[in-house]
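Only the coordinates and a few stated rules stand behind these numbers; no lab work does. It should be emphasised that the depicted structure is a prediction, and the values quoted were computed from it without experimental measurement. Cβ atoms are built from the backbone, for glycine too; each structure is taken alone.
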Structure P
Amino acid sequence: MFTYGLSHPVAIVQLALAAAVPPVQNDVRTAKDTVTVYGQLRTDLIYDTQMPNPNNQFPFWINSPDTTGGESNRFTLHPRLTRIGLNFAAPESAMPGWIVTGQIEIDFQGGGPESRETPRARHLFVKLARGQGSWLIGQTWDVVSPLIPSPNDDSLMWNAGNLGDRRPQIRYTGGSANSEFAVALGLTGAIDAKDLDADGVRDGEDAGLPNVQARFGWRGPTSSIGVWGLQAWEKTSTAVGGETSFKASALGADFSATIGGNMDLRGEAWTGSNLSDFRGGVGQGVIAATGAEVQSSGGWLELGFNASPAHRMAVGYTVDDPQDSDIPVGGRTKNSALYVHNKWIVGQGLELGLNVLFWNTEFNGASRGSDTRFNFFFARKF
């Protein structure tokens, strides 16, 4: 320790700073929060034999060769799935009787040019838990369709059989040791930003109502099952296809089971209408020319196998099948993929992966898009 007289320059600076900066008050909201940092550094190498839409980094379906001039091989290399997150836990004194936590998580799949990738918010929420119940306020996953197929970590087989995304919501979750129920009020239009009448207002917000989602689930020692549904409302200020009010709805189920210790079986099935905001209908919700709400059914099934403690394999099939009569010429009538997934845990947080997808998209009045997609990735988790 060093001491100085008042005439010493260091002492003068210290006194000046003390006068300029007021003393910091103890704030239980932040002073004693526990903050945990986590994430991953990841790079993907991807090769497609035909052009996906909108691009081969974030694919939803495969373009028809009629619109791309035939075969259109694509290669990309990107670090956009690099991720960083913060988990917060408030001290008990912050809100006696409640457990207060929160999460901030981003990756770099928000657009921008290569080498200047734009951050994308994934999770932004506060959670208040008490006993068996909890409230979540902010942005996180939809309540419906809680499982995710193993391949395609960019766009999660959305619009190809897997429903659900992340959106702002207010959610209550309750239950017991073997069961759980959740209900949420969410923002409609958070995903597709639908504005059919082009008046500058999202149709979901114009309806003046949030969407409603609910799920009831049961879990046992080696299996779980859930049933879920959603309802959303949309409104336009001028008629679209003779209509000004539209609804989105879906019913579905999910299940997972461990078989013999080394194998697992997972999947989801659903049916509904106007599901573009929930990643269904192959991205088609309301047909503007007719006002038709696109009916669609789909889901996915996956069988996983632990080939060794460090190697997991899975094979699966995923499909989104709109009702053909709802789809205009040029629209997408079916989107499906058969896939093989591999992931190796190398050690020290290192993972290697290789996914191969045989992906087909069918169109009304156009040739089918077919793509064999190879996706190799390297990740270091922390």
Structure Q
Amino acid sequence: MNQHHIQVTVSANNFKNNISHIRDRVTPSQVCVVMKANAYGHGLKALAPTAVAAGADYIGICTNPEATIIRELGLDVKLLRLRMALPEELQESIQSLNIEEQIGTIEAALYLSQAGVRRGKNIPVHINIDTGMGRSGFFCNQIEELKKVCSLPGIDIVGVMTHFASADGKDLAFTHRQIEDFYKARQILQNYVDYHVLNHTHNSAATVRISNENNRLVRVGAACYGVRTSQDFENHPELKPVMSVKTRIAQVRIVPKGKTIGYGSLFTTQRDSVIASLPVGFGEGYPRSLFNKGIVLIKGHRCPVIGRVSLNITTVDITDIPEPVQWGDEVVLVGTQGKEEITFEELADKFASVHTEINLMAGFMNQVNYV
């Protein structure tokens, strides 16, 4: 059965072009295309072959099921786990998934070292240095621990990495301090880690905004999907959005002045109004937090969301649209219509979130159209 009430479209062509653009800009550095969380809701299984065709050297994942999808597709690409692994995950992945793991503690390093020795084949790892993100990794002053990791048998150190906390912010001073601290630690380790090991610090925002001349790998997520994690900077114009979300009008009503609309009666009409009801809500991935804040496009006009976003219905005020609006007309939740555009970043800003939250929810729809 077709899903008539919402249409999620993903442009594999835009995804491919975005990756190719990034690759051209950072060459000779390698590119890790981040595809964790089902490719940020865009569809890992559908888009992974496109990523490899566009030149991805690595695919960034978080879970073993994500890695399994890649391996079952038979793609010739390296996998990098972008978080700390649990012991059970390592027990499983070491056997067949060939994931390059990140390590940020002696405990994890010893576990992988012993596992590599037992199986008679070294496990590739990336040392994670915490320069300010504060979530995981060795601190820069844990030099003796880092040296110990470098001497362990059973592992191959193929990368040394850090992660930026605010590379998408207005002020890049903290990011530059992170870069400086990273390379100070890296300099100390130069006699313990092979020169050819991949240094990697840059995420999407840093790759767009800051030179990566000292990196041999960049880890790019949001930019590959044509979005930003902040409106404090501009993406390259060549980076195009990959996902759009549309619905249709389920009902049009004339609502008299003074009537309340939606759960909690959070909106009262200030005039006789034309109100359209849409057959989507937070059950379809449209954030509940957008009540009285959201914007949709109808007939090329920006129309405000009014009242509470419910599980499967959202109401919008279409009083100011000069053209006739009818049952079944197209509504753009994210994307372009006429000369107007609504981006994931714009919506996310309205409820103090990031594009990924909406991407992920939209990606859970039963049907996604790939073009």
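Ranked by FRET efficiency 1/(1 + (r/R0)^6) of positions 109 and 197 (r between Cβ atoms, R0 = 30 Å, to 0.05), which of P, Q sits at the highest value? Don't jump to the answer; show the numbers that get you there.
Values: P: 0.50; Q: 1.00.
Of structures P, Q, the maximum of FRET efficiency 1/(1 + (r/R0)^6) of positions 109 and 197 (r between Cβ atoms, R0 = 30 Å, to 0.05) occurs in Q.
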Out of P, Q, which has the highest value for distance in nm of label points 7 Å out along Cα→Cβ at positions 53 and 77? P
Re relative contact order in percent (Cα under 8 Å, 6 or more apart): value 18 computed from one entry in P, Q; matching entry is structure Q
Work out which structure the value -1500 belongs to, where helix-only ellipticity at 222 nm (-39500 (n - 2.57) for each DSSP H run of 4 or more, over all residues; to 500) was derived from one of P, Q. P
Matching task: 96 is the computed value of volume of the Cα convex hull per residue in Å³, for residues 245-340 alone. Pick the structure from P, Q. P
Computing percent of Cα pairs over 28 Å apart for each of P, Q, which one ends up highest? P
